[in-house]
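Bear in mind that the values in this text are calculations on the coordinates, not laboratory data. Worth saying up front: this structure is predicted, and the values here are computed from it rather than measured. Cβ atoms are built from the backbone, for glycine too; each structure is taken alone.
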Structure P
């Protein structure tokens, strides 16, 4: 792995500016209810949330702090709508795959669509209060403040600390999850893996570190755990629908539907267990090697090949389009 200090590619300023432009573009689509726009705006907000704390070290000030708060709120608002988009897509795919009762599926779908519409209307109102144009101005100002030095030494150290923190948190989450199926702990692993991946993307884009294989391995594990989380969310929404106004239509079939979803969750958990040891080793090696490289130290030879993590589900199935875009 080459030293990060010998050649800086895009630079932190370019990363912030690029994500700022993407966020503005995708928020314009999200405002009109575009499913892909909502998804891409959310993932871009997460990438900015990894970049801005590093940028704040080099360009401290109120603009950075306010931008971080605004983007954190955006992620939360977009996530509420995105959750329903994924649930509706998962419902359609699973109903077709398992042949669920059409009347029950239709009733659940209408309930989810109504809730999605309510959340989307709330999102638009909050977005108006936020003022996306002012946020773009703040982000551009931060990028401009960084432009004199693509990755100042202070920012390099801040990024190294963040990478180490993300790697350590992932190992801790994996250890806490153990091998027993506990949804909340598996969700914590998923979030920790996602955050480490975004920080590695920043190290690649801003410092030119060749960490594409690690990013790919984390993405594949994220897909497994993300699918598991989507199934869990849908299971909860089906139970809520059975208790709601459409309950009489749904209740008759709710038990069979949720049992099918529970089995699918267990299958995803089994896939995760097959990746668990390699994922922990990848996180440890990130701490030992990537952080050292970023700080200009000669890294030890990487013993773990990130490609050792399985690329496909045991069944060989590809992911559904909405879920596979879990960036």
Structure Q
């Protein structure tokens, strides 16, 4: 796929008034199963539900843009898109096609919307942000939102996945977020200095295939989130904040992530708040051996502030 051509495709799609809210993979599968024959009927079916399509379903301009961007894959008597597009507020984000089976797939879904809402609420408080970073940026929604709402801030988008950095660059250009800078980095190893704002929506599941966007490590997927929480003591500027959107497996009513993160944040220079945002996410994961003892998986937001 050519980045310049992908940007032109995204611009064409955005100009058409395209809109799509991305659902969980389980919901996606259920909705797609309803369509008789499975063929796309419109642009939303093609780029949102990622259904195969016949060329005459879309305008020639859009089909040409897809061809130039090399996102067309043959599918029987038609085609299927190798990218998807989701809308978040007024912005459009390109990301990986469904299903996200590749090891370097870029995921976008309900977690993204909750993560974005947490950032929006924080920035609505008129906090000063001169230097920010989105860890594990994926398609780049966190970095793009910060850059658009704090246009003078220096905003980094970091990931170990080169495909993520490529999508972030395209999506930032599409949004007009000019001060987003991408870096290949394991957490913050690839960038220097302190930050006024660190945001992260890291992988938090135990994935048997250990895909980058899903596998968090540890006993229940918590390892990467714990590493990010530890950055509060080393990489936050005075007055700076970490917004960590993650999840925790509730075991017999207990929260093991909260138990593990509490001693990490036991520092008089820090104040923090822990909130359960959704009590039941990715319920299908409870069928996996790693979650044999789990009651549920809950989405949580950890907010950590370094005192002045």
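For this structure, a couple of remarks:
- Label whose coordinates, when Cα Rg over 2.2 N^0.38 Å is calculated, return 1.06 (choices P, Q): P
- Relative contact order in percent (Cα under 8 Å, 6 or more apart) from the coordinates reads 13; which among P, Q: Q
- Here distance in nm of label points 7 Å out along Cα→Cβ at positions 248 and 264 was derived from just one of the structures P, Q, and that gives 1.2; the source is Q.
- Structures P, Q were shown, and mean count of other Cβ atoms within 10 Å over residues 24-31 at 18.9 was computed from P.
- Structure (P, Q) behind the derived value -27000 of helix-only ellipticity at 222 nm (-39500 (n - 2.57) for each DSSP H run of 4 or more, over all residues; to 500): P
- Of the structures P, Q, the one that 0.05 was derived from, the read-out being FRET efficiency 1/(1 + (r/R0)^6) of positions 40 and 240 (r between Cβ atoms, R0 = 25 Å, to 0.05): Q
- Which entry (P, Q) yields the derived value 3.8 for distance in nm of label points 7 Å out along Cα→Cβ at positions 48 and 256: Q
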